[in-house]
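So, here come the structures, one by one.
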Structure P
Amino acid sequence: MKRINSRIGKVLTSLILITVVSSCDLFNLDINTDPNNPQTVTPDLLLPSVMYNASNTFAAGLNTNATGFVGGMIVSAEDWNLNQSSYVGTWSTLYTGPLKDLDEVIKFCRNAGNQPGYLGIALVLKAYYFSMMVDLWGDVPYFDAFNGNNLAKPNQNPKYDSGADVYADLLASLDEAVTSLNAVDPVDTRRGDPIFGFNSGSTTIQRAKWVATANSLKLRMLIQTRRVSNNSAAIQAVLAQPLITASADDFQFQFGRLLNPDNRHPWYQNAYTGAENGFNYFGHQIMFEMIRDRDPRLPFYFKRQRNTVLNFNDPTERNTATCTTAPCYYGYFPVNGNALGLLQAAGVISNPLNATDRAFLAGYFGRDRGDRSGVPLDGSYRTAPGVYPAGGFYDDGAFAANGTASRAVRSNNAFGNGIFPMITSYNIQLYRAEALLTGLVPGGASAARSLINLALRAHIAKVVSFGQSLDASSVAPSTAAIEAFVATQLAFYDGAGDDTERLNRTMKIAWFCNFGNGYEIYNAYRRTGFPNSNWIRPQIQAPVRGFPNRLPYSLDDLTLNSSVTDAQRSIAFDVDKVFWAN
């Protein structure tokens with residue numbers, strides 16, 4: 001995607017021609033082949049690499065940023081201080097890596113003429129990845145993005161295509177994917193499919209899961225664009241098709257446990273592989289509310305590192321805590337009067353506070369949204385990612401005599417084979433609830449409530465099951481605890497006065513369910529405006545820029561791509577919205 005200086009190009013071309021001629025004339029090396037560097041790569045070899053590299057990119061820093069934009073579940077880019085250098089590496093990695101490789105798979109399958117199974121899988125992946133690109137950046141290079149090596153019509157400077165046009169083509173690609181996946185194909189596509197192939201007893205089962213994923217992604221895209229298109233009929237039509245309805249069929253990527261090459265979950269790599277936790281801060285609000293509401297997912301999401309309380313009378317210890325200068329709302333739980341009072345009022349800790357509860361709260365060491373008071377040396381105090389979704393440790397509550405967790409968050413002591421959940425059964429229930437509450441399908445608030453009930457239960461079951469599959473220390477919550485929590489959440493939904501507020505509260509419930517996929521939270525907010533400030537605490541210090549309606553374009557591409565126009569250069573990420581946004 002970068003321009004090549006013409007003079008350098010001519011010199012390189014001459015040298016290549018000289019080398020080729022010399023090699024052929026003198027040594028005749030063209031008769032030899034290197035099996036480690038094939039000229040073409042078949043889908044069964046290339047697709048796993050595409051899935052890993054795309055998932056690794058989308059699940060990493062961009063994911064935490066998207067989460068931080070809306071509510072500070074993770075305190076990352078929550079001050080909205082972005083610029084055209086913020087995502088240069090991400091943009092380049094995606095276009096030169098997995099997106100390019102995926103295009104090669106699609107071209108291979110089309111040219112082969114007898115690869116409908118792999119073609120269908122590749123088209124679904126293309127629709128997911130590129131719909132994400134549009135959701136994040138708006139207009140993006142698409143139709144000519146990978147024609148740089150097209151001998152008939154090379155194009156190393158692709159134009160930016162309208163996000164609406166890209167979406168339309170992706171929706172058509174999903175229809176083609178379903179047709180291809182339903183076609184007769186003797187090829188065993190399971191060997192090249194780490195998402196569904198490894199856990200499917202047959203290609204029939206595997207491809208049925210991909211068909212359900214294609215339809216589910218279509219539903220997601222139709223919900224996404226409901227503010228700019230009359231999608232009611234299309235949504236009702238796709239709801240009649242096979243969708244993801246069980247956690248076993250969730251569209252997700254599970255990372256591995258290898259250290260070399262390191263293919264573990266990016267959150268795990270940040271938190272568990274160094275001398276101490278290097279992951280971002282978790283936001284105080286999510287941890288506070290999960291404690292307050294007795295959320296059974298709490299010990300699966302978060303791993304505490306300490307149960308000793310910092311002494312704020314000792315300046316050296318006080319400086320280890322976050323938010324010592326800003327007007328904190330939650331602050332450091334064990335000593336923050338506001339947080340303690342709210343938790344005591346909810347009846348989840350003692351009043352007056354006893355030593356046991358103080359030790360329990362000490363480990364939930366995060367940061368208030370918008371706290372820019374500096375980063376102290378607190379890596380050994382910060383709450384770390386737990387077993388879900390990162391593949392870390394379940395919080396078993398065991399601590400040594402010196403106050404440190406018995407199972408340390410360092411030195412690769414946990415698992416690492418976490419997941420990046422892309423489209424899940426609970427997402428489908430929440431999309432359907434949104435369609436009901438916005439009148440796109442008949443049924444209304446009562447039907448939406450039933451779907452929210454199903455989504456909550458499905459997500460809790462998924463979190464618990466996944467945790468227990470990785471960490472034998474995981475303890476399943478009691479039936480009574482789950483029932484009490486679900487009742488609390490449904491009462492929260494029932495407290496709304498109209499469908500607009502019901503949607504607001506539904507998006508807050510979805511906020512917790514989408515832990516691990518910040519894009520769902522970010523998209524939902526831009527699409528609906530919810531959850532709004534009634535349910536999400538604002539930054540405690542004013543943000544540097546306005547809310548990121550989209551991501552800033554890569555400075556490299558703006559500079560080096562000759563097809564870039566003033567329309568792209570003039571985009572302001574905190575002013576201009578993507579085509580479907582509210």
Structure Q
Amino acid sequence: MYTMKWIIPKIPPSEVSKSLPSYNRIEQQILFNRGYLTEDSVNEFLDPGEFIEIDPYLIKEMEDAVSRINRALEENQEIIIYGDYDADGVTATALLAEALREVGAFVSVYFPDRFAEGYGLNHRAVERIAASNAKLLITVDCGVRAIEEVAHAAKLGLDVIITDHHIQGDALPEAFALLNPHRVDTNYPYEGLAGVGVAYKLAQAIFREKGLLSSKEKALLDLVAIGTVADMVPLTGENRALVKMGLDVINSSPRIGLKALINVSGYREGGIDSSSIGFGLGPRLNAAGRVQSALTAYELLIANKPQTASELAKELEQLNNKRKQLTLDVVERAIETFKRSDIESILWIAEPDFHEGVVGLAASRICDEYYRPAIVGKVGESHTRASARSIPGFHITAALEKCSDLLDRFGGHEAAAGFSVRNENIQALEKRLAAIAEQELGDEELVATLAIDSKVEFNELGEGIMKFIDLLQPCGQGNNWPIFCTEQVQVRDSRLVGADKSHLKMTLRKSSISFDAIAFRMGDIVERLPEFIDIAYRLERNSYLGYESLQLNIVDVQFPENRGTYQVEGI
């Protein structure tokens with residue numbers, strides 16, 4: 001694991017402290033770091049309910065989409081929902097299916113096979129759907145780059161409504177309607193929605209057009225929360241409001257399938273937050289599409305019998321354990337390969353025996369391990385399918401755009417992307433991407449930075465600051481969980497934990513105050529731990545056997561010899 005450079009925030013000016021008299025030093029610092037400098041701005045941030053009132057019809061072509069769905073209802077046409085196989089796509093599919101059935105639609109769902117069909121719309125799937133006599137196809141979390149596939153659907157008599165949130169290409173498919181807040185020609189004021197968020201806005205428009213009660217909309221917010229957090233889109237603006245209300249739904253009246261998933265994941269009912277989704281529920285839903293079929297996760301979300309839900313949740317648990325091992329196998333192979341070669345600006349590994357369902361997870365782990373953009377792929381007979389993960393400052397999808405003549409298909413975000421390339425083009429693609437990365441990153445010091453929210457002492461930590469952190473929820477992309485640092489902490493006890501003994505459990509002490517601490521995937525430092533260390537961490541609640549306590553979730557550890565070399569004023 002690389003050494004991080006800690007960025008220590010500047011102390012708020014006196015006028016900010018005076019404008020936030022009801023908050024203590026640490027709380028003022030956290031708010032200041034996030035740009036909230038007055039009581040009014042803080043109140044608006046902590047209570048973002050107003051964002052839920054964004055009119056869904058501000059999304060371009062929403063009226064066209066609702067009109068076409070109404071025609072399907074009037075003519076009793078079957079509607080096929082075509083979903084991506086990740087947690088965002090599965091929750092979006094379940095949400096839209098539930099909403100359409102609520103208004104009387106005849107709905108079926110289709111998930112492409114990750115291994116046989118790959119991501120997004122494909123010609124074979126379009127032909128199968130057209131042969132079923134369906135007349136309307138609605139995509140969720142995919143489709144914005146499917147120009148040829150949508151044209152093929154039209155030739156076969158299929159109308160296509162696209163709901164997506166990925167970045168568009170130079171041209172848009174000629175769909176019946178294309179709903180995407182990232183469209184350059186839309187007036188929608190918030191572009192950060194996940195795929196499930198766009199599907200929700202369509203459901204909102206349908207419900208409001210039918211005059212249904214707002215409670216029908218609210219009942220869908222649990223799925224919005226899970227898909228939004230799992231897809232790691234910014235938890236700001238409308239997303240923050242949707243997730244906050246969705247967590248309330250999950251914790252007050254979880255649907256049968258989610259209740260089973262919560263139980264098998266080891267979480268406490270009523271205690272689900274964004275971390276529970278990001279590290280527990282989301283990965284288990286994702287595991288279905290990565291290892292087997294996304295249909296398993298979908299069936300869990302729509303289950304209406306506890307026994308069925310319990311069996312499906314247990315199946316997802318098994319698939320998730322398999323996913324973990326498959327990912328570890330790929331990562332270990334990659335690390336051994338990189339040990340034997342020079343570390344370049346961009347890391348690339350592709351092998352025929354890699355499991356295609358975990359290449360994205362492996363790329364993410366490698367990117368974290370080396371702090372470099374990473375590409376991991378599975379080499380097939382004629383094509384290689386790969387996933388890419390990147391670091392701040394290198395827009396991986398924009399880089400792929402510059403290589404589009406070498407690619408069969410690609411898409412993604414600034415930090416993550418996927419693509420398919422003919423095997424004869426791999427060397428040229430690798431060479432061009434390396435040149436782009438070298439040009440954009442070559443002069444930079446590739447050192448990961450960690451934004452610290454505040455230096456604190458153990459005697460400042462307690463239930464008071466924990467309750468303030470609760471107010472900041474949901475935390476995630478764009479609204480990070482507060483990170484604290486404390487220097488010269490004594491290590492009183494340390495041991496390895498976890499099935500593979502890769503995690504480090506410690507008891508830490510300073511000024512007669514002790515905390516339990518967990519450092520995930522840091523077990524390799526246990527043998528060289530000095531008596532005193534500097535730590536960066538998140539303060540969180542830990543429930544065990546019905547007893548709740550505060551613990552430190554360690555993000556980074558610095559040894560005494562590094563003190564003073566890693567801290568930079570900057571926020």
Structure R
Amino acid sequence: MERVRSLPKQWPTVACVALVVVAYARAPFGGFVWDDVHLILRDARLQSWSSFVEVVSSSFWSGSPLTINEFYAAVYRPVVSAAYLVEMQLFGANAVGFHIVNIVLHIVCTVLCIRWITRRIPSAPPLALFFGGMLFAVHPSRVETIAWVSGCVDVWMVFWLLLGLEAWHGRRSVLAGVLFALALFSKEVAVVVPLLLLTDHFLLRRSTRIWQPWSISTGIITAALALRIWLVPIAATGRPGWAEMPVRVLSTLGYFVQRVALPWPQTVHPAARSYDAASNEIFAPWAIGLGVAALSCVAVLAFLAWRHREKYRPWLADALWFFIPLLPTLNILDIDAVARASDRFLYWPLMGVCALIARAITLALLYDVSTRRAVMGLAAGVSVLFVLASAIHVSHFRTDYTLWAHEYEVDQSNTEALWALAGMAKYEGLSDSAHQLCTEGFQAADHKRYQWTAIRFALCQLETSLDLAIPDDPETVVYVRGVYDQFMEKSLLSADRGTLRFDMHITSETIRDRLMADPNNVALPRARAHLVSGDTDEAIVQLEQITRSYPVAKAGWGMLIAAYQRKGDVDRATATASHAKRLFGEELDR
């Protein structure tokens with residue numbers, strides 16, 4: 001009988017789990033997209049259990065062949081890296097298992113979040129718990145975190161955080177500290193946990209003594225942070241930009257507030273950066289206004305909590321669970337990210353909003369029982385809208401093409417979408433489409449003052465122009481060859497012919513080194529231009545240098561064999577082909 005009587009009390013949890021299952025029913029059928037390819041499929045460390053020590057003691061990105069900047073090279077998330085290793089051994093290159101793990105973790109987090117809200121608001125009726133839990137479970141901002149395999153970073157962090165809060169509530173400070181440390185090893189944002197524990201203690205008027213357990217848990221977190229800095233030092237990157245910092249931070253906060261209140265359009269780049277003609281960043285006035293409004297609300301709550309402590313302190317405590325976890329993502333330092341805000345950064349902060357909503361509904365039902373039906377109708381309506389919006393956005397993460405085609409549809413100046421779509425078009429042999437996309441990408445990057453991106457798009461234009469010019473337009477082939485030669489000799493990337501209109505002097509050694517690190521950027525297209533234009537001798541010289549410097553560049557070996565054959569040097573062509581076959585285990589296309 002006791003079990004039957006207690007069952008109705010569990011309906012908010014059961015209903016929220018059911019909503020997650022419905023909203024993400026199609027997520028397991030998606031593949032690896034975006035960073036998944038570099039972080040998982042192409043990470044050589046994940047292919048064997050023997051790499052476990054290396055995986056948990058090195059940078060999150062260190063196993064990726066992708067050239068990354070200083071900031072990302074210093075990211076350390078051993079819990080997620082170890083999870084990838086385990087999942088790769090269990091599921092191989094099948095994304096279904098990875099997606100199911102994400103969904104299961106999110107379901108567990110949803111259940112634990114409802115338990116956390118229950119502890120914060122003991123008088124909360126089931127309807128209030130359902131509304132708060134539903135926001136956590138199926139708010140449309142969750143899709144990027146759950147339907148994208150690499151989004152699991154935030155899910156893992158919150159999973160350990162919520163388990164740590166369970167231990168903290170049970171007065172097991174050592175276990176709580178260990179679990180909080182695991183959250184820190186999942187994502188660096190968890191470093192603010194000790195501050196939240198303090199604000200909760202003072203604002204919710206906990207009767208228990210806090211300093212000893214807090215010191216123990218914080219000491220463990222500090223030790224974990226020290227270990228993290230020792231293994232992978234924090235990058236000295238990012239610029240303060242003091243003059244623009246206030247508007248930068250306020251606009252970022254405004255974007256986050258907007259994504260909570262109105263998560264539309266559904267995009268992975270809701271706050272893409274843009275610049276004016278003088279290369280000054282443009283900050284949307286509405287975002288700054290929202291940021292000011294949000295801070296004003298917190299200031300008012302703080303004042304009311306000071307003047308009327310008992311009544312308003314819990315509201316301030318809940319609000320801080322939104323603002324404090326956002327602090328590391330508010331662009332206090334400018335790290336040159338493509339977008340100022342992302343939905344995945346809201347996975348933890350939304351807990352504060354969930355608690356605020358549950359507290360508001362509890363208060364409304366306490367003073368006005370007649371509002372129950374209205375709240376039930378609102379909860380049902382919002383649930384349906386959120387589930388539909390989430391299910392639609394889940395479909396965008398099915399493949400790289402569906403993701404970036406959607407992003408291009410949302411914003412045709414999205415350089416990341418243009419780059420991804422251009423690469424797919426090149427792979428499919430659609431040179432016309434690839435060239436058009438690269439041209440659009442260069443114009444967008446140039447307008448936004450993304451120098452590195454503009455250079456990559458300009459080189460993409462050159463390569464696709466070469467594809468289109470062969471074999472019927474020898475004049476363009478010679479012109480493109482000249483542009484490549486000029487870049488190699490003078491670091492000047494300049495063209496003024498047809499759609500090729502750019503003029504950039506590459507003065508940065510860092511940028512030049514990044515370009516030279518991958519032969520596909522300049523070296524191979526340049527050698528190809530020489531080869532197809534009839535300058536076979538120079539092509540051979542360049543290709544011999546490429547195969548020495550980049551021995552794993554298959555295309556270089558194939559072109560070198562073709563160049564020897566064109567030169568009539570059959571012996572060297574045969575010897576090179578044999579060497580390449582031994583090197584790659586297969587005959588190469590020439």
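What follows draws every value from the coordinates through simple rules; no lab data is involved. Every value quoted in this text rests on a predicted model; they were computed, and no experiment measured them. Cβ atoms are built from the backbone, for glycine too; each structure is taken alone.
When distance in nm of label points 7 Å out along Cα→Cβ at positions 403 and 499 is calculated for each of P, Q, R, the greatest value falls to P.
Thinking of P, Q, R, which structure, once semi-axes √(5λ) of the Cα gyration tensor in Å, for residues 355-450 alone is computed, gives back 47, 16, 8? Derived from the structure labelled R. For which of P, Q, R does mean count of other Cβ atoms within 10 Å over residues 91-98, calculated from the coordinates, equal 15.1? Label of the originating structure: R.
Taking 3.8 as the value of distance in nm of label points 7 Å out along Cα→Cβ at positions 43 and 395 derived from one of the structures shown (P, Q, R), identify that structure. Going label by label, the one that fits is Q. Among candidates P, Q, R, the computation of helix-only ellipticity at 222 nm (-39500 (n - 2.57) for each DSSP H run of 4 or more, over all residues; to 500) that gave -12000 used structure Q. Among P, Q, R, considering only volume of the Cα convex hull per residue in Å³, for residues 275-530 alone, which has the greatest calculated value? Largest one: structure Q.
Quick check: 24.2 is what I get for mean count of other Cβ atoms within 10 Å over residues 347-354, calculated from one of P, Q, R. Which structure matches? Comparing all candidates, it corresponds to R.
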